[in-house]
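Next come the structures, one after another.
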Structure I
Amino acid sequence: MIRTLAALATLTGVYLLTLASLDPLDALAGVLVAAVALALTRRLTLVGSGAGGPALAGRIVRFFPFALAVMGDVVAGTWEVAVVVLGARELRRPGIVAVPVGQRTETGIVATAIAITLSPGEVFVDLDRERGVMLFHVLDARDPDAVRRRHELFYERYQRGVFP
């Protein structure tokens, strides 16, 4: 029961972050969308959450830094796109970068795709299971290794403890 409520709260929080809104009607809609998503994916959403309460409590606590990091990426991405769109900087070398899946679970892959796509300037394109990589289109693909390092650092520092 606690895990379900935590998942409901987390999904609602992501919904509200996506809308950048704290309106009560948006929150109600978020709860409804989260409840439907949980009902439809019940078997997947609780995989890997562990049986113990401390693991769940830790995940809840680590969600807040994760959400703040995603919001920081959204602000930084918005700035980068605005600078290019307004002509203050030329579009450098957009392209596709393959980022290793690494230790991510199915839920972790989905969380990575959503978190990265929320930020302007990067979008999840595909998952290549054979190669074990996620493909992202980025505005600046001049240094693919730097993009990979940034994604891995974000995963290790913020996401792994919430959505492994």
Structure II
Amino acid sequence: MNLYSLKANTLEGKQQSLADYEGKVTLLVNVASRCGFTPQYSGLERVHQKYAPRGFSVLGFPSNDFGAQEPGSPEEIRKFCSSKYEISFPLFEKVQTKSGAGQSPVYSALEQASGKLPAWNFGKYLIGRDGRVLDYFTSGVDPEDQKVTAAIEKALSAAPSG
């Protein structure tokens, strides 16, 4: 499974090929604005800023699947993320992460590749340069946790395939 072979809509509703991230390491996260883990946006932004010069990006996928904690419109989500957390990493259209009818193709592919789906908001998939899932971190693992940053460092140090 190559995640970068898929397409997703940006928060503004424009279709974007995830191939734009091929060759990069990404941390794909289901985000929400009204969650106990919402302050992780700060850490996600810091990790994004720290590693972006080395070919890294956080990719945020808002989801209302858990506790209805992302009820906002795309405009409300963008305003919240910009004003409260100064988010500069890409945000995509609100998606369904849970299995079943309506599940996002991105999360279906992640589930097939890793055997894991988020049990709550702010589940984190580390994706290698080749679009394959390298690791998964649960909601309770902070984006700046040593386990996460060590995995990012290792992925960034790996020679690009191809």
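Can you spot which of I, II the value 5.1 was calculated from, given it is mean projected area of the Cα convex hull in nm², for residues 16-95 alone?
This figure was derived from II.
Looking at structures I, II, which one was mean count of other Cβ atoms within 10 Å over residues 88-95 calculated from, given that it came out as 19.5?
Structure of origin is II.
Tell me which structure, out of I, II, gives 0.55 once FRET efficiency 1/(1 + (r/R0)^6) of positions 72 and 112 (r between Cβ atoms, R0 = 30 Å, to 0.05) is calculated.
Going through each structure in turn, the value belongs to II.
If helix-only ellipticity at 222 nm (-39500 (n - 2.57) for each DSSP H run of 4 or more, over all residues; to 500) is calculated from each of I, II, which structure is the one that comes out at -19500?
The value was obtained from structure I.
From which structure (I, II) was Rg and Dmax of the Cα atoms in Å calculated, if the value obtained is 14.3, 42?
II
Using mean count of other Cβ atoms within 10 Å over residues 32-39 as the calculated read-out, with 14.0 as its value, let me know the right label among I, II.
Answer by label: I.
Taking relative contact order in percent (Cα under 8 Å, 6 or more apart) as the quantity of interest, name the structure among I, II where it is greatest.
II
Taken together, the values in this text are just the output of simple stated rules run on the coordinates, not laboratory data. Being a predicted model, the structure only gives us computed values, none of them experimental. Cβ atoms are built from the backbone, for glycine too; each structure is taken alone.
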